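What follows are several structures.
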Structure P
Amino acid sequence: MIRSTLSTAALLLVLPSLAFAQNSSRTVERIEQKGNRLEVVTNDGVYLITPYSDRIMETVFVPRGEQHDPRSHAVVMAPMAKGSLTTSGSAAEFATAGISATITRAPFGISYAYKGRPLVAEKNGYTRQGKSESIDFALTPDEALYGGGARALGMNRRGHRLPLYNKAHYGYGQKSEQMSYGMPLVLSSKMYMVHFDNPTTGFLDLDAKKANVLSFEPSSGRKAYQVIAGDSWEQLTYEYTSLTGRQPLPPRWAFGNFASRFGYRSEAQARATVDKFIAEKVPLDAIVFDLYWFGPDMRGSMGNFSFNKAQFPKPREMMADFSAKGVKTILITEPFVLTASTRWQEAVDRKVLATDDKGAPFRYDFYFGNTGLIDITSPLARSWFWDIYKELTPLGVAGWWGDLGEPEVHPDATRHVGGSAAQVHNIYGHEWARLVYEGYRKDFPNQRPFILMRSGYSGSQRFGLIPWSGDVSRSWDGLKPQPEISLQMGMQGAAYMHSDLGGFAGATLDDELYVRWLQYGVFQPIYRPHAQEDVASEPVFRSPAALALAREAIRLRYRLLPYNYTAAFDNNQAGLPLMRPLMFEEPHNAKVRELSSTYLWGNDMLVSPVLEAKKAAQEVYFPATAAWFDFYTGQRHEAGSTAVVALSADRIPVFVRAGAFIPMAPAMQSTRDYTGKAIELHYYHDSSVAAGSGKMYEDDGETPEAFEKGRYELLQFASRASGKLLEISVATETGANQRRVERALSMVVHNVGARPERVEVDGRAVQYDYQAASKALTFLAPASDAARRTIAIK
């Protein structure tokens, strides 16, 4: 639909950001709507502007003489919104019900607004000088910038020029400008995102020259970007993951504890380790095998992709025995096939490897030996590689670890079926994860894959990629940036970013550091202590004092399984990060824009990890959206307050939102023992909350897309307070292919000011216990499969 009803003056009045958007060298020849796309033909090319939704607008510039390339590695959403064009003498607006793009003719410019609120504008837009290309935007002086993938720079990354070249940073500490998982994605405190839809190597300049300019500088490829807007951070993450895909729910065992080190050298050592966890009563769900499963040392055997029979004589039996104990097996794989490996000639003959400019396998030296690189973009190589996974999975392998997938060493001269090294490098891990994910859907459709990988790209979350933050220094400097890295990646769709708990690199033996890292790990997405073997990463091999503290942290991790699994469901359905910065609570509070030392775990828990040695107390800010209760002591903190909290060796500061429900599970040795038939449900009552709510998601922990297949239960909790009466209800929704579980609820109601006269469950009085000192009320709601249960506290 084309309209010409607005005057030029009226149109420009709603576009205060246009002063920043101008390119005097570019002139407009024609503006025309074709279907749902706007074409803006200029003297040097054409802009193609397409709305994907009322909050997402894509712009592609095709220079004159080039062909439009519609392919995207990131975007999976189809354009669904309708745009309408309004024109005047000097400007045109292409708008949906929410987001709009305005084009001015002289000087040329494009700016974006959401519900009339200016977002961002091109400055010079696309420019080329020699072989250098860029797309730039004008920034306002006060906006904070986030994104760019995994970096350790502080939350506000404005002022940095970030390399877009995935590269491992061994032994990093508090700062790292370049890591294994970059993304050409920028988020602004003005509540918008810009995703540059081009994976080639280059740079992302976040106003490094202090000129209020954001610039994307690719080495080649598409000149495309999407602007994403929203009314809240939750809405932004929803829209971005609608555009690029959402993370499938991992298997439930992925939320348990892993035994992992670099690495287990024999079947006997691995068996002894698992048995040690069980003997010490430390919960365990998985054991991870590093590269020694296919060779006796670090060099010469990479690419074998088969168990070394001398050290692992009965792998099938070993993995079956582990499974019988509730422990899954995860194997490492790498994309390199060494010339000394048993599969080298097979890889050459099957044309599996990336090549040189003459078509021969490209060979080069790196740390592990002379090697070739699997061409992840080649159909022949993908089929060959998947067949290896397909052969090993039925033996008992429950999860896969893809390491060195940047790729760690990737010469510029390498040639791939999918393009040059520069064109393929940043999507190598992305395509590798896709290979495994799609292989499972085809050959193991009833099994949720577990895909641990160090490197990925925008949208890799839709393939189930679970990233970690690389070879971090085993030091306090290494621990400090870990919340920041995970928070940033969660905002960018990669919500399972986590760290090697305890730190990886170096021979540091520091029990305080180790315990504090593991206590923080309770409230990060994956619980996986991992390190070089010179100092044990597993708690069962640490000092008795460290073991005791680590055991308690791991047990708490397991008790929080229902809450954590529900947070994972929210991520799967709406893109919500598991770890959320306090900006999510207070988007307009400039004081929390750079805060990562305190964060939200799920929707209702506030966590302040201990990131420095020998601290006796630390300051905690409590978001103004609610009052908060100490998870351990029940102490109440006012909304919007700041307190100095005393520290204890056995825990880190954790708080719960007033009005929140926290479902917890009984103690267990493995998630295999979890049934969901007995839940300890905590409600945090407060006079400031007239009505509270929460939920708990349940499925079998194994079936892919269980929710979509109707194989789930969703428990909805609600509270209502009036005078001395507190009412709590539990309503259970079941999918079409699910029966309600007969479930008992051990209720704990916090902050009850006085002993109640009566407690009723489903209309019947029940016995209860009330502790005046802690203000805690406890009672049992007996097992029932009723669709709705009611509790009255009078």
Structure Q
Amino acid sequence: MKKANLLIFLLLPLFCLAQTTLKLKGKITSENAPLEWANVSILNLEGKIINGTTSLQDGSFEINLKKDSYKMIINLLGFTDFEKEIAISKDTDLGLIVLNKNVTDLVEVVIQTKKKTIEQKTDRLIYNLENNVSTTGSDALSAINTAPGVVVKNDAITILGKGTSRVMIDGRLIELTGEELNSFLKSISASDIKNIEIISNPPAKYEADGFGGLINIIMKKGVRDSWKNTVTASYDQNRYGIYTLRDNFFYNKNKFRFSASVNGKTGYKNADEVLEMYFPDGLSKMSSTTKVKNENFSGKIALDYDLSERTTIGFQFLNDRNNPDFNSDIRIDNYNTQNELDNVTLNKSFTDKGSKNQTYNGHLITKLDSLNRKLSFDVDYFNYSSKFNRDFTANDYSSEMQFIGINQAGRNISNQDIDNWSFKADMEHPFTAFNLSYGAKMSFTNSVSDVAFYNTISGTPELDPNQSNRFKYTENNQAIYINGDKKINEKWNIQLGLRLENTETNGFSETLNQENVNNYLKLFPTFFTSYKKNDNNTFSLNYGKRINRPRFDLLNPFRIYINSNSYSEGNPFLRPSFSDNFELAHSYKDILRTSIFVNVITNGYGVIFTSNPDTNTQIVTRENYFKGLNYGLGESYSASFVDWWQSENSVYFLGSQTTFTKDFDATPSNSLQIDFTTNNTFILGKTTKLQIDFNYSTPFKNGLYNIGYVSSFDIGFKQDLLNKTLQIAFLANDIFNTSYLKDFTSVVNGVKQVYSQNESNRFVRLSVIYNFGNNKINIKERAFGNQDEKKRTGN
């Protein structure tokens, strides 16, 4: 706590220019009743909004202002706008303000508004989905992949030039990573997403974990005094077919807000993998074809209740279950030095795989006074469990496919269970001269994983204790933060933050009788400043320090065999990596955005695909093995060439410099990468849209790996029917089948390995969306004040 007091002491002098505030109040009514939720906007005489609020249930409002002259605008759907110029020199009560009803029948009114697709804020980029046809009928993962500067590839969500990103929903960190995170995001309908925030350098309020920053998914909440239900049915056709059915319900009445969703998916997809390993005595080529079941069921319940005008309590429950069973046919062709086929191994397997997770959240938000001081508390519990049961038989054959014998036969059983509790308190403490926020968080995580291997060559399963393991891992985190932002004048804005995190970990392998303990205390500063030169040009500069903690499974030292000549093992001595992130950005008329960024990585860790030439065995390990410098230039351009053609375009030039800090037989290499994306929406009529998207990323080298090119060409079409209550959408995704990982190459110990993976990225989708409910009154929603980030886990 002494450290927290010190942080506050260091920051407060930067925001000490307090000024006297004056109160402006009044009461808004119609001819016969008070009006709640009327928008009250305060503008300076140049027309820029500087403050605002909404009226309470009795029509009253109150705003704190400095001594000056202003323009006040009051608006409410169904009423004529009220405008007035006012001079504030003392506390002012405007008394009753009567709004006149519009003469037009509200039921007949159709208000057409269109948000900007991309909005640049001081510390984040906001991506609005409503203009993108290709996300209609899709899921949250597909929507993230269409966000500017964000790439989803091989179970990783990455902000270009930054690294792998963590994902939040409504400010709450999702504990999953990798494949399980992607499966969870696929269970969320894109039509229920309001917008996506790309926070490449998060402020101190957010957890410091993750090099690539944060992706925050903001869900729709439903409008005041209404209910709405959306049903979505879609069919994907790749080599196989996948059916999806979603239902989402919103209810918002008086002090009570409720939403519920149910999502189901069933079907299959195909995955092809190729791995070539060039050993001194010849090439070993593995080819794998897998039929993967897509079976998912998920649901969500959320409710909030206003105990008073100042206090709200709420609860959320999320449940997600996946059962991605799969059959794999693996063929390994072994060649001699004359490139002649020497022998063949055929490996057939069936894997019974399943996972489930449950998330509970309880929160309380209370406004302490009329100055909008706000205190929020959150309690979260998360449980994740998974099972993995694989039966396989590997048979050896001669080059003429004559049976030689059984190479290996066995049964792998792996189970994992993770529990996490977290407690968080946040305080928003605005002053006249600046805004201050501070808070604290505690998180407690327990993980247990069991691995059992049975040898089945004899026909009777025999437990192999040398390939069976039980690993326990605990991680406790405590954090405090303070963040302050100040508008210095009409041109300059500054934000400073400090976050202090203490981490305690303990990993214990019962089989190996090996325990590893880590404790570390780290400080993470953040800095943001923006300068508005004029209405057309805005500049910003930010800096932040981040940490990248290893996932739990990467710390398990036990060896798990992938097939007869390939195994993977974790590293209990793996340490976190750190990065220092700098970014300079410029925005011109909100249509042209330029970003220059540099990331310095220390103690970097990652996967190393090594090989043992003596046994022709592939070994997958994890090590802290490099330090690096990543840099880049990004350009984004939003254009409306004509009324019926809207285009979002971006190009990134990315570079890196990597140095190996671990002594092993490999040489780093780096090169320039260029990533180009164009998303184009064509308005063919009032109810018809066409979407054409294209992306291309050049081959590049980064440290230990060379990576091949990636491209995608997509076409989407949407037709609105029955006054937009019914929508029909069609999507042809990755038409030329070029968006998969290809030519992923590394050379370690003199052995070259080349890997490619294609997971049914080419498909066509037909979606039907039906909306119904009472949605006539469109009143501004209250902001969902609490922001919770929960503990990191992975699998």
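Numbers for the structure displayed
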{"quantity": "Ranking P, Q by distance in nm of label points 7 Å out along Cα→Cβ at positions 238 and 710, the structure that comes out highest", "calculated": "P"}
{"quantity": "Value -1000, calculated as helix-only ellipticity at 222 nm (-39500 (n - 2.57) for each DSSP H run of 4 or more, over all residues; to 500), assigned to which of P, Q", "calculated": "Q"}
{"quantity": "Value 11, 33, 33, 15, 7, 2, 0, calculated as P(r) over Cα pairs in 10 Å bins from 0, in percent, for residues 142-269 alone, assigned to which of P, Q", "calculated": "P"}
{"quantity": "For P(r) over Cα pairs in 10 Å bins from 0, in percent, for residues 230-533 alone computed as 6, 26, 35, 25, 7, 1, the structure of P, Q it came from", "calculated": "P"}
{"quantity": "Origin of the derived value -0.57, -1.42 (log10 I(q)/I(0) by the Debye sum over Cα atoms at q = 0.07, 0.11 Å⁻¹; candidates P, Q)", "calculated": "Q"}
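All of the numbers you see were taken from the coordinates with simple rules; none came from a lab. Small disclaimer: the values here were computed from a predicted structure and weren't measured. Cβ atoms are built from the backbone, for glycine too; each structure is taken alone.
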